[in-house]
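There are structures below to look over.
Every number in this text was worked out from the coordinates using simple rules, so none of it is lab data. Note that the structure is a prediction, hence the values are computed from the model and not measured. Cβ atoms are built from the backbone, for glycine too; each structure is taken alone.
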Structure 1
Amino acid sequence: MSRFIGITREHVFSPGRVDDDSAILHAVAGCLRERGHEVLVISGDDEQWPDAAATCAVFAMCQGPRALARLQRWHAQRVRIVNTPEAILNCQRHRTVAALSDSEIPFPDSVLLPTAAAPQLPVWVEHSGAWIKRGDVHATQADDVIFVRDAAAASDALRALRQRDIASALVQRHVPGMVLKFYGVRRRFFRCLPSDGVQLGETVLERVGALGERAAQVLELEVFGGDCILTAGGELVLIDLNDWPSYAACRAAAAEEIAGYLLARDTTTAK
C-alpha cells in the first residue's frame, strides 16, 4: 500500500469552478483508494498541512504563494509531487510566454507589459485585436482575460488591471479560428474537445495531441490541459496551457489515468 496526499486548489484560483476543480482531485483520490492505497485530501487554503515523508506521494492543484512555498519545502525533502512546484510556477504567464516563445511551438505574438504606466502597445493590436490577460496567475475573476478590438480598448483594459493592483499584463495577438480544448496526462491520456462540438478527423486529433505533449514538456507538466486554435488554413496555434485542469468533460477517464500515472514507476523520473 502506498500513501498519497491530494491538495485541492485554493478557491481564489477556481473562479466559478470550485466544484469542478475539487471533483477531479477527489475522483483521483477515489481511484487510488479503490486500488488499496491510503489517500489524505487537504485544501490549499488550509492553515496547517500535515507532514509529508519521502515515502509519500503528493498530487497537487494548489497555485498560491503560500502553498507553493510549502510544496517547495517538501520537494527539497525528496517528496514526489505531481505537478512539481517548478512546473506549477512555469504556468504563471510571465514564465509561460518566455518558455513557449523560445520554443518551436506555434504560439501567438505575445508581450508582457507593465500596467503602472501607459505602455507602448504592439502595432498588431489595432489590426488584429488582442487578448489582455493578467500577467501573473491564471484568471481569478471574469475580467482577468478579455478580448479587445483595438488599442483604445486595450489601454482601458490595462488601466482596469492597474486599478486592481495587478502589476503586469499579457497582450496576446488574436488568432482567428476554431478553439480546441485539450486535456492530458503525460504519455498516458489525451482528449481534445472542439468548443462548438464539431467532429475532427483523426489526423487533426493526433496533431493536437502532439502539440499538447510538446508544450507540456517545455513547461515540465505531467498533468495538464490547454487551448489551441485550428485556423482556416489548418494551422494549429497554442494559446494557453495550464496545470491540472478540471477535466469536467472527461473526468472519469482522466481520473483513472492520473491515478495510474501516479502509481507508475516512471513517475519518479518524469521530465
Structure 2
Amino acid sequence: MALVLEKTSDLEIDIDTLWEKVTQKEPIDSDVGVIILRQHHSAFNTTCRSFNLKVWGKSLIQWVSLAFDKCPILELDYQEGEDILTTIRPHISDKKYTAVFYADTPLFERRTFLSVLDFVQTKRMNVCKLERGYIFVSDYIKTAERIYTSTCPNFAGKDEFMIAKDMESLEKISQILKSRIFDYHMKQGVQIIDKGSVSIDADVVIGNNVIIYPNNSLEGETIILDNVILNTGNVIINSRIGENTKLRNCVIMNSQIEKNSELEPFSVIDNGVVKK
C-alpha cells in the first residue's frame, strides 16, 4: 500500500466540539460560583505542587473542576487550619450560591454536585457542609462569623472524597479514575483486551466498533474514529486516527492518519499526515 507523508505543524481537529458531543452533559444551575481551594500536601515530596500532579492527562485540580461543568471557577491557595469564611469572603461572586471544594478530591463527581445543590435549594439552606466541601448561599458568607452546621447526609459514593495526600493515596485514585475512563468507553462499545496493559487519557475520544489490543497507550487529545483496530504495541499522542485504520507497534505523535490506512509495523509518525 502506497503511503504519502505530508509534513504539517498544526492539525485541524476540533477536539472541544467532539468531546462535547460524546459527553452530552446535562445543564447545571447557572446561579452558582465555584471556589476550589488549592491545598498542597507536603507528603508528596515533589517539586510540583500536589494539586498540579497529573493523572491520565489531567491535573488533580482539573479533575475536580470537571464536576462543575461551565460554572465560573476561582482557584485560591489554602493551608490547613485557615478559616474558610475569611479565605473566601473577599472573592465571592454575584451568584446566589457559592460552592467551595478542595483540589485534592479528584474523584468528586458532577452528579453528586447536582444532587447536593438540589438538596440545598429544596431545603432552603444557608450552608451545606459535606465531608470535604461546602455549598453556601452567597449572602450568608458576607455576614456569617462561623459556619453553624453539621455535616449533611452523604450524597457521594464511598470514594468521592478520597484525599490525594501522598503517593499511596494517589495510586488508589489513579486506578479508580482509570476504571471510570475504561467503563465509559466500554459502555460506548469499545472493545478493550487486557485492561491492565492499556492506558487511555481522560481527553481521548474513541468512536464506534474500535478494538484495542494489549500494550496500547492513548495520550493527550487523541481521537480514534470508527472501526479502527489498534493491534499490540501502539503509542498515540495528540493525534487523529481515521476510520478503518489498522495499526501495530506504531508511534504516532501530533499527526493525522487518514481513513483506511494500514501502516507498516514500527512506523514512527511525528507532526505529519498519512494518506492512503
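Miscellaneous remarks
- Given 17 for relative contact order in percent (Cα under 8 Å, 6 or more apart), calculated: source structure among 1, 2: 2
- Of the structures 1, 2, the one that 32, 22, 15 was derived from, the read-out being semi-axes √(5λ) of the Cα gyration tensor in Å: 1
- At a computed -6500 (helix-only ellipticity at 222 nm (-39500 (n - 2.57) for each DSSP H run of 4 or more, over all residues; to 500)), which of 1, 2: 2
- At a computed 1.00 (FRET efficiency 1/(1 + (r/R0)^6) of positions 133 and 237 (r between Cβ atoms, R0 = 30 Å, to 0.05)), which of 1, 2: 1
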